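For reference, the structures are reproduced in the following blocks.
Read-outs: derived from the displayed coordinates by stated rules, not from any lab. Source: prediction; values computed, not measured. Cβ atoms are built from the backbone, for glycine too; each structure is taken alone.
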Structure I
Amino acid sequence: MRWPWSTMWRPVRRRRRGGGVELRWLTARSWTQRWYPQGIDVGERRGNRALAVSWFRQDASGRHLASRVALVDRARARRLDIVLAVTDDDGVLQPAPIHAGGLAWFGDRLFAAATGQGIWEFDLGALRRVHGTDAQRVRGGRGRRERRTAVVAVRTRRHPVALRCSFLGRAFDADGTPLPRVLIGEYRGEETGTVGEFTIPDGPDGTFVEVERFEPGIRHMQGAVRWGDRYFVSQSDHLRPGVLWSGPRHALTRHPVALPVGCEDLALDPDDELLWTLGEHPWRRVVRGIPFVSLGLRLPGGSTGPRT
């Protein structure tokens, strides 16, 4: 895979599981309590397909320090970390202070859910490489063991949305055609949140335009995507396997396929016919691709399983 700064790639373990795919981290990120994985989507960069997984960093008190996105090469099961950053009033790069609970990847445009702060947009076509104290600062670290180089994606726009913006997912037609739309939803504890469908901004002055919204009546929603008239919603359940809900938006039912413990965001992958999700809890972290056939989804004239 031809990427800039290829020496920064780090391996990920990949294996088949129940007709699907499972990726596991092969470093301390499998158990660290400083970084937590959150959002996921599938995209392409320089002709190569990759998974994008967002992470946020916090200190021992729970204070937010930084956010990043790991691009996982689907062909080789390796990853490249990209730090998310903003430019302050003096033109200095600072860590993006967002939870990044969901991702939507359109070409070089990467949208991230910024809980309580709308949707933030980053440009993957203009990555920067920074060194020394700049690299340490955008990573939110000052320790001697912090790497001295970082690849950075800088925020280009901040889009206001009249929702809490806890997570973010894509929408597709029933034939697998990607739509210029996203589902934006709210994680709530004791209450149930709202999911809204929006068109993505068209051009530099565009905005997220709401098409419709609904309340699934589900607590602890973590992600939502749409395939034709069928919706999929993930629900976390503490240290128990997550729950997948599916069906028409006003008639979602619990699906028998279980999600990982500490499940988070969802992403549809029509090319490999997989529904991707991930788990956030230390020692239980996994990125899992669930085959469409297990969900009753099938592309017109398509295969009966993933092509990985």
Structure II
Amino acid sequence: MSAKRPVFLVTGNDLAAPALALLNDFEVVYAGKAPSEDDIVALCRWHDPVAIIVRYGRVGTAAMAAAPSLKVISKHGSGTDTIDKAAAAARGIQVVAAAGANAAAVAEQALALLLACAKSVVALDTRMHAGHWDKATHKSVELAGRTIGLVGLGAIGVRFARMCDAMGMRVIGFDPYAKDLPGYVSRVDLETIWRESDAISLHCPLTAENAGLLDARALAACRQGVIVVNTARGGLIDEPALLEAIRSGRVASAGLDSFAVEPLTAPHPFQGEARITLSPHIGGVTADAYVKMGVGAAKNALAVLNA
């Protein structure tokens, strides 16, 4: 049953007030904080939205088929891997993303994880709270003068590169689509990333072609004691291979904000590994980014509808 006003379906339980203010001509329907694909299909069938703003859950062929009026699917953020883009193209539904809206937030999270790994922040905090004083025995990694290899040089990757350059790191990066890179980023191929990096940080979208990009073969090509940071998509990493590399010492430590299956639930092999620092995919979750992503997603969808 359709509403009197055209519907925007939000696959989440809220949207920033400035974004909602842009949608006064529409009925806004929320799918809840953790909608399943079936939930989204049912809401599409009931409300026949003209637009979907994707926060959580997957929007696939069934959801699109259930919404004959659907014109645009707008990502609340930059990663569109939870949207079936081939199905959307077949239906003439545009897929848009608020690229760059969370760049500052995610780049800062990548830096936080890099520093946490290099400086053993979590391990030392745990030891201190247990009453230990490890000054005489602990040595952290000094990042100045080391090489950071970035896979993905979009808005987030380039912003993170600037932070690393400011710390005195040599920045190398791989991105076949990036243009007009800043002078402090040296463009290299993937094999050079693996071979020369003291730390590797992933900032690329997940595609069928790069799934499992950082696998056993790539990790074997890396320097002994490399640091791995991932604030992009968990599917970029072969998780069992990374765990083995951590345990063997090939990877000194890893800072992970995204995982192959989310949410990460116990028991998971990463849990309890002292040299893996975990965060629950919150790199882009700041008060500022929440507003920027919401406004960007709303504006992008409206631009399609008003074209």
*Comparing FRET efficiency 1/(1 + (r/R0)^6) of positions 52 and 196 (r between Cβ atoms, R0 = 30 Å, to 0.05) across structures I, II, which is largest?*
I
_Value 2.6, calculated as distance in nm of label points 7 Å out along Cα→Cβ at positions 140 and 292, assigned to which of I, II_ = II
*If mean count of other Cβ atoms within 10 Å over residues 132-139 comes out at 18.2 when worked out from the coordinates, which of I, II was used?*
I
_Structure (I, II) behind the derived value 15 of relative contact order in percent (Cα under 8 Å, 6 or more apart)_ = I
_Origin of the derived value 17.4 (mean count of other Cβ atoms within 10 Å over residues 36-43; candidates I, II)_ = II
*Out of I, II, choose the structure whose coordinates give log10 I(q)/I(0) by the Debye sum over Cα atoms at q = 0.12 Å⁻¹ equal to -0.74 when calculated.*
I
*A value of -10000 was computed for helix-only ellipticity at 222 nm (-39500 (n - 2.57) for each DSSP H run of 4 or more, over all residues; to 500); which of I, II is the source structure?*
II
